[in-house]
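*Asks:* Multiple structures are listed underneath, in structure tokens.
Where a number appears in this text, it was derived from the coordinates with a stated rule and is not lab data. Please read these numbers as outputs of a predicted model, since none were measured by experiment. Cβ atoms are built from the backbone, for glycine too; each structure is taken alone.
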Structure P
């Protein structure tokens, strides 16, 4: 975390502490759009100074916004300006980057806070760009805002690549479901039960001979050569013989040239997407190696290249967080419970799941791997389960707890600049 980021964070903490009811601040709430942004200017005491300002999403529009803000600040005898943004896709990023480069105080307001506050301001207040800008300003005036994180270019690259990988994985899953739920169940339903046993061979069958009549018309040796590239032993032959036998008795729908074209297209597209995923992961690893923290994260059992890159991109600078509670909120591993009424004392806390779901899932997978393959983590996991093994769902709960601990350990290693030590687990 460089000096500028430290200063920005200290300024943010000061703003949140003193802005409520202050007579010094000009608050500018901005409703972000793709082509145009709507701004509202007012004070922390609730006085409206400029209800509507529409400016273009370009340098002229940004300059006009700053000029208006400076003029209104001087005219009303105010000494400080705070800009508030609601993150909307990627539309807010050019404006946020420009304002920070100009030395402006910038904060974020979450979409859920804007939604709930809209109803509080007026029970029947509909969604409107101008009103939403005032809504953002109202939240900022009460200190209901977040620090605007502007990471380094390398961290930004990691986040973009992780976002790309997530979209590619969704596309891969969509294509797999299209093969199984659209093609197999219609033309060769018997193959669906054996699909997962060896996916590469199953894809070859879908690509070259999905029609059961075509398979039944082949000798087994010919069928074997068509769908396999390498011989993997007796189990492979037995599985393919079973598929060859089932093809003769299949109840599948007759295939048409259009269906054969679709099967070929989907399989080739799936292979292409998987190749893109491999290239993306390789680029992720190449960029991550430039960070010293990456090598320390890899020393944690269960932390492979992807999980380490995910942690590195999400935490960015470990000095952004003052304590572990802030870190756990980032992922949604913080505990919460509905404590109300007569049963409030018996309420069982659960994780909030309000943070980054992809990050949370990656940490859980790392905890699963570590608790099944590393002797130190196995011992720690058994310690957590001691006396509670018969409780329903206890293993999942304890792995979630272990995932949260692994996140804190990763954060500690990044701050201390040292590799993993089993003593962090406090097994004894």
Structure Q
């Protein structure tokens, strides 16, 4: 009797759920690969869809509707006026590239750190607008031609990318980028929907993180032709046969210590961390359906770390701080996630190895120059009186010296 009652409850719940869906499954026309688009998902999952629209994923690439579209964030009243060097080493003014009018912009790419501009030929312009300091900066300026957005950028900024013709199902990171094609899920009714879509929250931790890892990494396919994992499917493993991460000998991608130097490298860093060894996934810290802060973490500041590390005291005198009586050291990420990466400006992305980088590594691996090897301390103590050797001496004399980093 109890078993039949449970079935009745589940059936009624399914009927109630599907009754609220405004899209007629018979009328849904799937695009190649079985993608239906986030607007269809939102017919049933309206609350999730409404908060997803506030996330960087949903806005990472947007079509422009005219020169006055508010999606264009750059200051076009003061166009780029920097001078840089071309492929031959000659100094060239950005104005020699020709004037791109706002009316020529087809797409804007980026919403948090920087914004780039794509014209009707899918060519990414050779300058970008940096949001943090409100300045123009060169982008692939020395290349004879700017990158083609379709072939060089699209995979990680669209949903349902098709390598055969460099086309896609939906601009930006939509629902199906993480949940897989949705046509079977939309057309199924009631309890039959259970196994028709990928739910990352129900996947083993490493498979769920592989979904993030398909784009939050840097490298090439084994043949060196693609900068994205060819053949990857949501819910399955991200394998070396699909994608090989940039090696640590790539000095454009990594600092000598093994911390990120560029952006989009969180996944390989996380794989070297104790979080990875413990099975802490991307979704344990980050939220994808909504965002309340710049980095889309579930909660902000120390509260996120203390959710698991509850026994660690942040008291500046008696707690987990490297130097006695230094209240600024009660910030977890300041030491354990130093700002070593660069998306638009140096230090706008933090390392995900979760390892403290002591000043001694700057002395050993960077000849004492923080520009050759940054460390956790000099991220804040960047003044001349705080040289790496002085900071390391204070740490060595402290009652709680920093742990040795392999």
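*Asks:* Given 4.1 as the derived value for distance in nm of label points 7 Å out along Cα→Cβ at positions 93 and 333, which of the supplied structures P, Q does it correspond to?
*Replies:* Here the read-out was taken from Q.
*Asks:* Quick check on the output: -6000 is helix-only ellipticity at 222 nm (-39500 (n - 2.57) for each DSSP H run of 4 or more, over all residues; to 500), derived from one of P, Q. Which one produced it?
*Replies:* Comparing all candidates, it corresponds to Q.
*Asks:* Okay, next question. Quick one: semi-axes √(5λ) of the Cα gyration tensor in Å, for residues 237-348 alone came out at 47, 28, 15 when computed from one of P, Q, so which one is it? Display every interim value, and only then the final one.
*Replies:* Values: P: 47, 28, 15; Q: 27, 18, 15.
It traces back to P.
*Asks:* semi-axes √(5λ) of the Cα gyration tensor in Å computed as 39, 32, 19: which structure among P, Q?
*Replies:* Q
*Asks:* FRET efficiency 1/(1 + (r/R0)^6) of positions 253 and 309 (r between Cβ atoms, R0 = 30 Å, to 0.05) computed as 0.10: which structure among P, Q?
*Replies:* Answer for the origin of the read-out: P.
*Asks:* Separate question: Have a look at P, Q and say which one yields 24.0, 78 for Rg and Dmax of the Cα atoms in Å, for residues 37-204 alone, as calculated.
*Replies:* The correct label is P.
*Asks:* Using the calculated result 1.00 for FRET efficiency 1/(1 + (r/R0)^6) of positions 213 and 341 (r between Cβ atoms, R0 = 35 Å, to 0.05), pick out the matching structure from P, Q.
*Replies:* Answer by label: Q.
*Asks:* In terms of mean count of other Cβ atoms within 10 Å over residues 245-252, which of structures P, Q is highest?
*Replies:* Largest value of mean count of other Cβ atoms within 10 Å over residues 245-252: P.
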